[in-house]
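Listed below are the structures to be examined.
Computed from the coordinates by the stated procedures, all read-outs in this text should not be read as laboratory data. Source: prediction; values computed, not measured. Cβ atoms are built from the backbone, for glycine too; each structure is taken alone.
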Structure I
Amino acid sequence: MALHPLTASEKVMEILEKLHQEHEEVKGLLAKMCDTEDARTRSELFSEFKTALVKHARAEEKALYDPIIKSEGKDAAMDAREGYVEHEVADKLVEKLSRARNKGSEEWTAGIMVLKEILEHHIEEEEDEMFSSAREQFDDGEREKMEEKFEKEKSKVKA
């Protein structure tokens, strides 16, 4: 079997592309939960969302935040530390929503809407500021390796 250069469709995805793709998936699940009033559907969507979010966040911290914190840029490191804090806030709200028995209640609806706002703000800031820093600090090859680490870390997370 002869080795050949990768075609555009076979190109290795770098971490920022992968994170953006997963951010869109998370936002889509949040929108679906907000758009339905059926408790059973919400519960199923929330279960899928929680697994995706927890795996994504833990892997993102290891593969993107930690390298940025270790880098030379103080502003970028602070952005990554803020990202950790925002993940903690989201984790606490996710756990509270997980314990709720009635996913169709007004309280649960308010909680999921607040979570949606928090995560949309977090994603916007991350993709604007942290992604820009990562592009400056890490070349394409490094970002591809970061994506490999991201996938490896995701597979380790129990959600």
Structure II
Amino acid sequence: MNFPKRPGIEFDRLKKLDFAQWYYNAKDTGLGSLKHLRDVGLCHYNPKHKSFEGLDLPDAIVDLGIVFANPKSLLGLPELPRLKKFQIARCRNLETIGELPRIAPNVEFIDIESCGRLSDAPSVFRQLPKLRHAFVDNEEIVCRPDKNSRLLKRA
């Protein structure tokens, strides 16, 4: 079933937007200008150049999820110093997340699902000092509860 293409969204007109479930359209503009945007779910990002180059995201994002995207790496994603939670799923071309320490040095939670070509996740996780939990295909790879964790208080 083919649906008609939607017109581009002028996100800069939605100044108070704090959450966006974004079905990517190359005609969308202004997302990067949203100062209150904290949570973004990006779906079907499949540009012909197969890169995140030029993707306009605000640096205030705390939670980013990417589903069904075609880039081979995270190269081109902007620096997101406030990002705490990163989820990426069903990105069949993704081979590396090596750029993640540059993009999100303060990330605490990562969940990677169905990215079959990805090979460097464990080595990249070691470069993220604030990472507390990381999952790859439902398997917990990293578990470092912080000292304020309820798990430690019960012990």
Fill in: Entry that produces 3.1 once distance in nm of label points 7 Å out along Cα→Cβ at positions 45 and 85 is calculated, selected from I, II
I
Worksheet item: Looking at structures I, II, which one was mean count of other Cβ atoms within 10 Å over residues 53-60 calculated from, given that it came out as 15.0?
Response: II
Worksheet entry | Structure responsible for -1500, with helix-only ellipticity at 222 nm (-39500 (n - 2.57) for each DSSP H run of 4 or more, over all residues; to 500) calculated and labels I, II on offer | II
Discussion item. If distance in nm of label points 7 Å out along Cα→Cβ at positions 29 and 125 is calculated from each of I, II, which structure is the one that comes out at 2.2?
Written reply: I
Worksheet item: Can you say which of I, II returns 0.99 when Rg/Rh (Cα atoms, Kirkwood Rh) is computed?
Response: II
Worksheet entry | Origin of the derived value 40 (relative contact order in percent (Cα under 8 Å, 6 or more apart); candidates I, II) | I
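Can you say which of I, II returns 25, 58, 17, 0 when P(r) over Cα pairs in 10 Å bins from 0, in percent, for residues 13-60 alone is computed?
The value was obtained from structure II.
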